[in-house]
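For reference, the structures are reproduced in the following blocks.
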Structure P
Amino acid sequence: MPIFLKLIRYKNLLMVLLTMVLTKYALLESNFSNTLLSHFNFIILTTAVLLITASGYIINDIFDIETDKINKPSKLFLDKNFSIKKAWSFYILLNVFGLALGIFVSIATNTPLNSLYFIVTAIILFYYSKSLKKIALIGNLIVSFLCALVIFLVSEFEFIGTNLESSSKISSDLIIAIYLLFSFTITLIREIIKDIEDVNGDLKIKAKTLPILIGRKRSARIAFFISSMMLVFILIILQSIKNESLFFWYILFLICIPLLYLLSKIWFARTKKNYNVISKLLKIIMFLGILSMLLFRF
């Protein structure tokens, strides 16, 4: 069972779960009284997302065996401790149950077209793992989009079909957009950093990732630039909420200062170990950013 948990990246799944729970119960329900998603349907929605995400990790490992032999030999357990045939079986099983639950919750909430989110995501995850991840920036953008989609899905099921007042609608759209952009950008930076880490294995499979096309140093500079733009954006937000002391100090100390530290680490990074530290730091910043949703409860 521990091997299976590693296969489905249970730590990442817990992050997805936390994001969805905080989006509904901290961010949305604290600000808006006319949300629609019942507790039961939310559980179904969350389970669907987790199952499809888990299946995505499995298919990614199946297609990544050769590169992982070079990039992560100590962490490679697929084909050694867990058969590829069994991995395919779990991939199909999780996908089927995830899609079934996604379609069910879409019909139960009278939004059958929302089923397309789950179907298209499952298809994208397969082709991402098979080929799209090897294309410069395309794979990075896909993963970033899918991470932001987690927040979007909760808000979509909560608000679809409702007639919010104009001021509330603008407020909700703005708040959700900020978190969507944060999630998308942090993930994009991390995906570029991971490509720099994995360049040796990617070369073996003739992938055309950004570091292979333009080099590690230039790729790191792009990650630095995107991080800088995000910091500027957050500082602008900080200026607009200076009267909200709790938010102000949280964002200043737990988002802005870590981002400044991140910029210094990216600028001076040279080795694979340096980039591995940056990747972990980005995970922490993502966690702290999502955790800020709790502040809406106060």
Structure Q
Amino acid sequence: MTARLGLRTALLLTVPPLMWAGNAVVGRLLVGQVPPVGLNAVRWALVALLLLPFGWRVLRQPGVLRARAGHLALLGLAGVGTYNALQYMAVQTSTPLNITLIASSMPVWMLAVGALCFGVRPRRAQLGGAVLSLGGVALVLSQGHLERLLQVRLVPGDLLMLAATASWAFYSWMLAKPPPSMQGEARPAWHWAEFLFVQVLFGLAWASAAAGVEAVVHPVAWQPSAGVAAALAFIVLGPSLAAYYCWGRGVAEAGPATAAFFTNLTPVFAGILQALLLGEPPRWFHLAAFALIAAGIAVTSRAR
């Protein structure tokens, strides 16, 4: 079931795409300066340290954590351990705009995962919204000239991003459709920081193991600098803390199928950020893309 969107929920779901667009650009800037999988592990280790003062009480509940370890391990794997590592690997061979455009296939993945794994059949409004939203993405990709779509070529990074997008769809459905132990009165009384802290702890175990494998199989030396430090600060505060908080609250309020359409704002934001970095103002197709994506969100979120 899909609920009507309020302004607050819409704003919650708009922050993550903006942060993700910036994350793709920053990740690309760090290519060759840091190991991609190692970057993911360090990112979440820093997030865990920042969350520790707010979430440490969950460590006093070992029995509660053990009873839900399977679900929490999968949640940490899909959201923290897999998605972000694959994205940083993807920008090694692909561009930020390509990455965000591939991530715009999220509504398709979200509807597919919901139908196959959670028994939620898509409605016509959702399918129609997907067409409108992807039309906006096509405008950004083609810059208003649709014949340019024929020039798109997939590289290994694009395929990695497809896998990352599928992982994020599964993560979002797990948030919206948790097992009985995470529903109602059985759900631990964790506030958002505690719940995110738990996810980070479980995800960090996966991320650290993957970083160890990377260090052996494909080592890349860290190159410390002020730019790397600034990039890490942004990644930790923006795409990690702010985006995960807003996404978790937004998915809970609007549902994963509706929330998925907001991910199509990511390539639009990426196009605008690139335009600003190049000193170029947004063009007509950016505004048209916003209109199409907003229309897709409005169509799919109409209550039945």
Structure R
Amino acid sequence: MTAPLPQVFKLGTRGSPLALTQAGMVRDALRAAHGWDSIEIVVIRTTGDRVQDRALAEIGGKALWTRELDRALLAGEVDACVHSMKDVETLRPAAIAVAAMLPRADVRDRLIGAASVSALREGASVGTSSPRRAAQLRRLRPDLRPMLFRGNVDTRLGKLAAGEVDATLLAAAGLDRLGRHDTGTAIPLDQMLPAPAQGAVGVETRAEGAAHDAVAAIDDAATHRAVDAERALLAALAADCHSPVAALAVHDGDTLRLRAELLSPDGAEQVSGEARGDDPVALGARLAAELLGRAPPAIRALFG
């Protein structure tokens, strides 16, 4: 017998301003779908929030954003958890499921500190914690110096304002959700393809039960399908936080078009491609195999 919904539905989230904004978006969507009044946002501090001086790949990868939220969800302390989908590992506990994704926002990166990548001064330092962004920058401009830059949006913008770097890169979706629509310049997708699942907000619940069914009512099927293809590519690559990989799936009628690129950390080597298909998981796996088959050894060594 399925357990009934609680009188107060609890949404777990990280405590950054962006995470709280995204949890508020999910709360509002659930209220609109079900007429609920009693939804509580529960802040759970993650290891990724506590450790800010090292790259994620050095201290445990994406699980640093999800481990504590998973524990609270499985223990029944919260009914659902809100995530930026690009921060969620591809291999998830069997008892947890992505019940819904909100409509996807702008997938592009924004450059803050210069009008364009080409406008950066010779040898400019660019703050980023993303191997993907660092490799793409080096491919475009080998003279640039990516520097480790972690923290929430305000922290990173504060470091930039203090002159710690010449420029930084942030996701357009996060800036827009925080009301910073005029901050930075969007980089065209033909220059910088985004991280898989960038711009997508997901809601996880226990795999079975009333909470899963209730949250599924707010799912945006088009976003979910596209992100599933991008995450399937990551899973088939066995990519981790050290692996510079970019991917974007878009709908072309009833078919998905998936583009992806794999890079060496210094951006000197790159392999890219695209594929079309109806099944998101099969599409991601097929393109991953095709890219790895063409990739030079320096790139293949980063996967699997």
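Observations on the structure shown:
- Looking at distance in nm of label points 7 Å out along Cα→Cβ at positions 14 and 198 over structures P, Q, R, structure Q comes out largest.
- Identity of the structure behind -24500 (criterion: helix-only ellipticity at 222 nm (-39500 (n - 2.57) for each DSSP H run of 4 or more, over all residues; to 500), calculated), options P, Q, R: P
- Comparison of P, Q, R by distance in nm of label points 7 Å out along Cα→Cβ at positions 30 and 102 - largest value held by: P
Each value in this text was obtained by applying a stated rule to the coordinates, not by laboratory testing. Remember, predicted model here, so these are calculated numbers, not experimental data. Cβ atoms are built from the backbone, for glycine too; each structure is taken alone.
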